[in-house]
Structure I
């Protein structure tokens with residue numbers, strides 16, 4: 001599978017089928033079969049847990065070919081919205097597929113639901129995210145709590161508690177193991193951001209009360225500013241830095257900017 005000849009052969013086949021998909025009359029009545037061949041290749045690519053930018057580019061092209069062959073095949077649109085959204089370079093492609101799916105399958109609430117996720121978490125836009133979730137809530141069969149969640153997103157904006165409630169809904173409804181693991185990782189990141197905001201606010205309150213910053217986080221508990229130090233989701237510890245900011249000893253570097261106050 002890793003040999004150069006196989007990769008070249010697969011690439012040539014995909015290129016040929018991509019060209020045929022643009023002139024489907026050349027499929028001679030085998031559109032669905034040709035679409036299935038490309039779909040199997042797309043599934044193989046999407047199953048790679050360590051996709052690079054080239055893999056995402058390849059998957060985008062394969063899925064576009066599939067839906068040209070068979071525009072009424074619903075799963076490729078959903079897969080595109082789920083997997084391509086993991087790449088910051090392919091967010092617009094994910095939204096494009098979801099928009100196509102929402103137009104072609106107006107009774108499928110997952111399309112605006114996934115659009116809401118991308119708008120909120122990838123683009124940091126709670127207004128557009130909330131509006132997409134409202135569209136999902138109006139579709140028969142959608143979960144009954146969607147209107148409340150959309151209202152929270154629209155009114156509370158970037159609060160981590162809103163993000164956590166949204167992620168819990170997605171995790172409960174996600175059947176794909178790869179995507180579920182990605183959502184659970186995002187949940188841990190949001191929980192860390194929530195805790196850091198709580199701790200940094202408490203550090204500021206301690207400074208205001210005592211006239212001096214705390215020397216360590218335990219001072220926040222001893223002074224009654226906090227009842228306890230939150231448990232770090234990655235199994236590490238929260239550390240007070242000399243500049244008064246707090247960081248995790250084990251969480252990935254970098255804060256979730258989409259949840260920071262604008």
Structure II
């Protein structure tokens with residue numbers, strides 16, 4: 001799946017354009033957040049605009065080579081019996097995700113292993129991966145996965161299961177250790193080329209060290225609460241109604257086509 005590089009974040013564009021830029025290295029210095037708490041919201045365009053306006057005095061936007069919106073592609077890997085999916089669906093204590101994350105504008109790829117730690121903290125570890133082989137795992141990738149999951153041989157049972165594509169704008173709160181990402185044009189495709197998309201909504205994700213960020217508190221003050229959504233698990237459930245999806249039923253019914 002490829003993301004249309006000409007598509008920009010339509011909603012909130014003026015607000016984003018008015019924010020000061022921050023480089024990737026400065027953003028990482030401000031909020032590395034490899035261990036973090038993520039909260040996701042599915043918002044309308046006006047809701048995103050309002051959020052940016054309320055926080056504009058404390059935000060900067062990631063800018064690289066004059067761009068403030070970037071094409072992302074992720075390929076998720078799972079076992080034949082969808083071990084990773086079912087662990088998320090049934091809220092198992094020990095769960096993981098394995099994916100390649102590709103930054104399409106720079107044609108760079110990272111292999112990422114995400115686990116859920118104590119107190120719902122997401123732990124992410126990553127290493128470089130070949131851009132041209134982003135839908136496959138080589139021996140080096142398998143060794144990295146097995147070591148991160150302390151499960152020798154697991155990686156050899158993984159196969160590409162779902163690919164997602166979207167455009168992301170990343171904001172950083174200059175007064176807090178927190179980020180806000182805004183994902184637009186989210187699309188999914190599985191191994192049989194079945195596809196789906198998020199209908200006219202944006203995914204806003206807050207990433208903080210634990211306590212709710214200021215962005216979370218602003219959203220909560222207007223009655224907006226986090227949504228149950230996982231790009232991998234919700235996307236796969238949207239394409240395969242036979243899979244257990246009670247956890248994401250409301251999200252699927254309201255937002256996916």
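In this comparison of I, II, the computed figure -0.99, -1.34, -1.53, -1.72 for log10 I(q)/I(0) by the Debye sum over Cα atoms at q = 0.14, 0.16, 0.17, 0.18 Å⁻¹ is attributed to II. Ranked by distance in nm of label points 7 Å out along Cα→Cβ at positions 70 and 222, structures I, II are led by I, which has the greatest value.
Among candidates I, II, the computation of distance in nm of label points 7 Å out along Cα→Cβ at positions 174 and 206 that gave 2.0 used structure II.
When helix-only ellipticity at 222 nm (-39500 (n - 2.57) for each DSSP H run of 4 or more, over all residues; to 500) is computed across structures I, II, the figure -19500 traces back to I. Computing relative contact order in percent (Cα under 8 Å, 6 or more apart) across structures I, II gives 25 for structure II. Kindly point out which one of I, II the value 13.8 was derived from, the read-out being mean count of other Cβ atoms within 10 Å over residues 126-133. Here the read-out was taken from II. Hey, mean count of other Cβ atoms within 10 Å over residues 166-173 derived from one of I, II reads 23.9; which structure? Derived from II, not from the others.
Each reported figure results from applying straightforward, stated rules to the coordinates on display, with no laboratory input. Only a predicted model underlies this, so the values are computations on that prediction, with no experimental measurement involved. Cβ atoms are built from the backbone, for glycine too; each structure is taken alone.
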